[in-house]
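Read through the structures below before going on.
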Structure I
Amino acid sequence: MPILALGLNHHTAPVDIRERAAIGEGQLGDALKALRQVHRVKEVAIVSTCNRTEFYCGMDSQDIDSVVQWMHRYFELRDNGFDPYLFHHADREAVRHLMRVCSGLDSMILGEPQILGQIKRAYRDADEHGTLGNELSPLFQTAFSVAKKVRTDTAIGNSPVSVAFAAVSLSRQIFADLGKQNALLIGAGETIQLAARHLNSAGIGKILIANRTLENAQALATEVGGRAIGIKDIPDALPEADIIISSTGSTLPILGKGMVQNAIRKRRYRSQLIVDIAVPRDVEAEVSEIDGVFLYTVDDLQAVIEENRQSRQEAAYEAEEIVTAQVDVFMRKLQSLGANDVIRAYRSKIQAIKDDALEKSLKQLQAGQDPEAVLQQLAHTLSNKVMHAPTARMREAAELGNTKVIDAARTLLDL
């Protein structure tokens with residue numbers, strides 16, 4: 001059964017097109033069932049994130065058009081508007097694509113780990129809605145194992161390549177146990193949101209979110225189990241903060257030398273890390289002169305990020321080799337599944353022939369017929385019935401000049 005991977009992602013489509021193809025969590029079950037009803041589609045899994053909407057299908061033929069047409073109907077997009085942005089892969093390349101996606105090799109940020117969790121959720125959703133089968137289920141399981149191997153055997157995820165991640169990694173280097181530290185994040189934009197999530201995942205002790213709009217700070221604080229304060233409350237919170245990460249749109253510094261100097265005295269000069277990733281800067285440059293304060297700017301982090309990006313790219317070459325090898329392994333297994341079906345069918349056929357012939361022989365013995373004659377008849381019947389279909393097919397092939405069938409018969413029959 002052919003495997004198809006089809007859809008659009010950040011490589012092929014701009015954000016306004018990706019938005020039109022997004023499938024919300026509440027819609028996913030209906031979408032899975034609807035696509036499963038399309039002619040030729042036997043198995044389905046759907047991955048829908050901010051960067052991609054991809055359909056993985058087990059098909060009974062290479063009928064890509066039926067899935068594309070379904071997409072346009074489902075998303076109510078006229079004139080085949082998705083066509084310029086779609087990609088599709090079949091069989092081996094579809095397997096490779098899923099393995100690369102799971103391993104972070106197809107991500108906007110090379111090696112990022114979040115996509116694996118998103119695909120695992122897609123797999124669980126498809127499984128719960130009964131749209132997986134004997135090909136897609138082992139494919140996804142294998143892809144998860146490959147992603148784990150890539151993480152284990154390469155350094156693709158070891159080096160931070162985002163400003164927020166780099167800031168948190170820097171915190172780990174300065175403070176051995178983040179669980180004993182308090183963080184003050186100033187701002188509530190995307191970078192601060194990422195930093196808050198990274199710190200929360202790293203097990204930070206406490207998180208304070210300071211922002212001019214308290215409601216925005218409160219929303220983020222609720223998400224990461226922290227507390228929200230206003231900008232005016234920063235001087236009181238600063239002495240308790242071991243890690244300060246600031247990223248606002250302010251045109252003037254939020255933290256001045258005097259404010260930080262006062263806070264470090266109250267801390268009795270215990271180390272304080274300040275990461276200023278705002279442009280213009282949120283922290284006066286003179287703060288770096290204060291004993292006990294480690295001040296890093298966005299330029300300091302960018303050098304680390306670029307070095308790490310190159311490190312990830314080198315690791316990606318190793319990861320691609322792992323993926324290629326595992327694609328070969330999976331395709332061999334997939335091909336063997338087809339052989340297994342034929343073997344089972346052949347065994348079942350021979351078993352039926354044997355059972356029928358044996359039943360007749362037992363009746364003959366019970367009727368008092370000569371055992372030797374019965375055995376002779378049994379052997380003759382079995383050999384004739386087992387040989388009938390293969391010899392008939394070989395004669396037909398010979399008459400048509402089909403030497404491939406004759407050569408295959410020699411191999412199968414060990415002649």
Structure II
Amino acid sequence: MRNVVVVGGGASGMMAAIAAADAGSRVCLLEKNEKLGKKLFITGKGRCNVTNAGDGDAFFANVVRNPKFLYSAFYGFDNRCVMDLLERAGCRLKVERGDRVFPVSDHSSDVIGALERELRKRNVSVRLMTEVKEIVSHPYGTGDGRRVSGVLLQSGEMVRADAVIVATGGLSYPSTGSTGDGYCFAAAAGHRLVDMDPSLVPLVAAEGWCKDLMGLSLKNVSVRLMKGKHEVYGGFGEMLFTHFGVSGPLILSASSYYVQERDRQRRKRGKDAQDVEEPFRLLIDLKPALDEEQLDRRLMRDFEENHGKQFKNALNALFPARLIPVMVGLSQISPERKVQEVTKKERKAFGSVIKNLPLTIVGTRDYNEAIITKGGVDIKEINPSTMESRKLEGLYFAGEVLDLDALTGGFNLQVAWSTGHLAGESAGAERSGHEL
């Protein structure tokens with residue numbers, strides 16, 4: 001019987017182990033933490049957005065980097081397959097707005113429990129608190145070819161295998177064990193690594209007034225992320241002000257495009273370029289349901305209803321109370337002016353601020369606050385039909401360790417499930433005449 005070792009007990013690793021066992025192999029799953037699914041446990045604020053119930057087009061539209069690479073993986077094991085597996089394993093699911101799929105219980109532990117039951121059912125050997133030091137290989141075939149022999153543990157023990165699947169995650173949330181081990185394994189095997197950055201991460205703004213709004217959540221707003229006159233990202237939804245800038249679902253999605261465009265611009269300029277880099281601007285439309293003319297009529301009506309009041313006291317129907325001082329300051333209209341004294345030109349300019357509340361984006365928060373890692377193992381060196389390395393026979397990769405990332409909404413976990421299943425299926429089913 002073929003032996004498969006899976007390194008990493010997260011979403012992609014557990015799915016890879018299940019698929020490898022289904023393919024007829026003896027499977028050993030190695031996890032350096034004290035339990036499986038440690039990062040999975042905290043996803044979706046502990047609720048675990050396991051996938052998205054949208055169709056294939058929706059999935060690929062939400063994959064930011066290298067979507068075409070995922071065709072075989074997704075269509076071989078799509079969102080319906082994930083949902084069916086979890087339901088059969090006793091984890092009932094529900095679909096919420098945006099086609100986001102959660103366990104009915106709203107507990108991520110139920111998802112992990114279902115996967116653990118599937119592992120036990122297939123007699124997968126799970127070894128916790130077991131850290132891998134390196135992937136071991138030996139000369140194979142003609143020329144400089146090499147093939148996997150197994151893994152060497154930090155304890156010094158050698159675990160032999162016909163195939164090894166690296167599913168160690170990225171660098172985000174390092175407290176869950178995502179410390180970049182897989183990148184070291186990949187580099188040692190000769191793989192190129194695409195520069196890693198935090199992604200799906202809060203954005204840092206230069207404006208100090210964000211701190212005054214810390215904790216304020218805005219719903220049903222739209223944002224545009226701009227680089228000069230170029231719109232990098234546009235979206236509608238919910239956001240949150242923080243002491244350093246902005247966060248929330250809408251901002252996390254914007255961050256994926258921010259990181260990608262920032263890195264593209266830096267490559268274009270050259271790493272050693274000395275010219276000043278033009279900043280990104282985030283423009284927040286506080287009233288996206290109204291065009292500029294409709295908003296101006298709204299302002300006129302509100303001002304008429306508040307005739308005789310000071311400008312600063314006439315905006316309660318327009319904004320949350322904490323936002324009013326900021327909007328007054330940005331309007332350049334004296335707070336004490338009577339609203340009937342505000343000129344048409346000033347009112348129009350104020351409307352423009354409401355439709356384009358500006359923030360200067362100067363960076364992102366670090367990996368401790370990033371949901372995923374952008375970058376990783378170069379997918380050009382991975383066979384998309386099997387997830388096998390093109391550098392080392394018998395070595396497979398799955399999940400966040402690869403240069404793949406998607407937006408929020410269950411899409412990143414679907415990447416993990418699909419690539420994990422394909423890697424496990426391929427590693428477990430392969431037949432070779434080579435004897436260890």
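Just so it is clear, none of the values below were taken in a lab; they were calculated from the coordinates. As the structure is a prediction and not an experimental result, all values here were calculated from the model. Cβ atoms are built from the backbone, for glycine too; each structure is taken alone.
If relative contact order in percent (Cα under 8 Å, 6 or more apart) comes out at 12 when worked out from the coordinates, which of I, II was used? Derived from I, not from the others. When FRET efficiency 1/(1 + (r/R0)^6) of positions 142 and 190 (r between Cβ atoms, R0 = 30 Å, to 0.05) is computed across structures I, II, the figure 0.95 traces back to II. Source structure of the calculated read-out (Cα Rg over 2.2 N^0.38 Å, for residues 174-301 alone, 1.34) within I, II: II. Here helix-only ellipticity at 222 nm (-39500 (n - 2.57) for each DSSP H run of 4 or more, over all residues; to 500) was derived from just one of the structures I, II, and that gives -18500; the source is I.
Taking distance in nm of label points 7 Å out along Cα→Cβ at positions 238 and 398 as the criterion, which structure among I, II has the greatest value? Comparing I, II by distance in nm of label points 7 Å out along Cα→Cβ at positions 238 and 398, the maximum is at I. Source structure of the calculated read-out (semi-axes √(5λ) of the Cα gyration tensor in Å, 50, 23, 17) within I, II: II. Given a value of 3.5 for distance in nm of label points 7 Å out along Cα→Cβ at positions 158 and 182, calculated from one of I, II, which structure does it belong to? That value comes from structure I.
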